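Structures are listed in the sections that come next.
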Structure I
Amino acid sequence: MKVLLNSRQIEQILKKLSSRIVAGTPEDVEIAVIGIRSRGEILAQRLAAILAKKIKGDVPCGTLDITLYRDDINSPKNGVQPKVRPTEIGFSIDDKIIILVDDVLHTGRSARAAMDALIDLGRPNAIRLAVLVDRSGREFPIQADYAGYKTNTKPGKIVQVLLKESDGKEQVVVD
């Protein structure tokens with residue numbers, strides 16, 4: 001197992017991502033942050049808090065469950081059916097720039113599913129994808145608008161994001 005990012009590096013990346021998001025967003029358009037379950041939601045909460053301090057205002061934050069939008073829902077891994085959890089977005093996404101947050105962008109399938117789910121909820125002004133780790137291996141023509149760390153991890157390897165809220169430790173590793 002190789003450590004790609006430690007706790008301090010993850011924190012620095014989120015601060016840099018927030019600066020890039022603020023710089024790339026018109027002042028007259030409201031932004032909201034939505035994280036893809038499960039680690040994307042944790043990163044989204046952190047990012048929304050940093051953004052709120054930078055813009056000195058409220059940044060709505062929500063969580064999106066993409067289980068029913070996945071293209072592999074009928075092919076469960078290890079024979080275990082995926083668990084559907086609630087989407088928790090307590091605000092209208094209409095006319096906002098939605099910062100969609102995920103931990104790792106690899107094939108593009110999760111991001112595609114998330115965009116489908118968001119469109120079912122409303123009509124945002126734009127959707128911008130922010131990821132902690134952007135790795136090679138796309139199967140769909142989807143790119144991150146804001147990527148924290150880029151890696152060309154070999155096929156068959158797993159990039160895993162561990163966060164203190166869910167895993168008790170904070171790091172990004174390749175297995």
Structure II
Amino acid sequence: MSASILIVNLAVLLVVLESDLGTRKVSAFRIARPLLMALGIVLLFIEHPATAGPGEALELALAGLGALLGVVASVRLMQVGHDVARGRVVSRAGVAYGLFWCVVIGARLLFTYGANNWYSAALVHWMSTNGISADALTDGLIFMAIAMAVARTFRLAAARLHARSVNRGELAVQS
């Protein structure tokens with residue numbers, strides 16, 4: 001298994017679960033941290049992304065799938081609202097949210113393990129037939145992990161803005 005895929009997936013999982021499980025304040029730092037992590041991951045692990053052809057298409061498809069999974073997790077399994085008593089925006093995520101992230105990241109890691117140990121010949125044949133390099137596949141899996149975290153972060157930021165504006169509107173009406 002590529003160490004970069006393992007490191008990236010575990011970093012994403014730890015950052016997301018640590019910051020999201022339970023009831024958490026939605027602060028600017030909470031929004032910025034995964035974005036900074038994504039930037040660091042790209043700078044450290046993505047050396048030669050595919051810029052054309054099937055490799056690029058695979059990277060974009062996996063990034064799109066990651067974004068979709070991040071939106072699904074954050075919209076369907078996390079609630080964001082305004083805590084009136086404390087005057088702040090909070091999110092709530094429980095076991096289902098944590099399991100969703102663990103299953104998706106576990107599936108990615110299992111795919112990587114399988115690619116190296118169970119079906120490597122078939123995968124190499126498919127990649128060769130379709131003109132996809134091993135770097136493009138590795139980068140695509142990394143992009144998928146990053147896109148999942150970034151999409152969740154953008155959704156969280158949008159929900160924070162919405163909760164604040166709704167609360168301001170309610171205060172203005174009550175005055």
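Any read-out appearing in this document is the output of simple, stated calculations on the displayed coordinates, not a laboratory observation. Because the structure is predicted, anything quoted here is derived from the model rather than measured. Cβ atoms are built from the backbone, for glycine too; each structure is taken alone.
What the table below lists for this structure:
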quantity	calculated
With mean count of other Cβ atoms within 10 Å over residues 33-40 derived as 16.4, matching label from I, II	II
With P(r) over Cα pairs in 10 Å bins from 0, in percent derived as 10, 35, 29, 16, 7, 3, 1, matching label from I, II	II
Structure (I, II) behind the derived value 13.8 of mean count of other Cβ atoms within 10 Å over residues 41-48	II
Computed 25 for relative contact order in percent (Cα under 8 Å, 6 or more apart) - originating structure among I, II	I
Comparison of I, II - label where FRET efficiency 1/(1 + (r/R0)^6) of positions 9 and 161 (r between Cβ atoms, R0 = 35 Å, to 0.05) is highest	I
Of the structures I, II, the one that -9000 was derived from, the read-out being helix-only ellipticity at 222 nm (-39500 (n - 2.57) for each DSSP H run of 4 or more, over all residues; to 500)	I
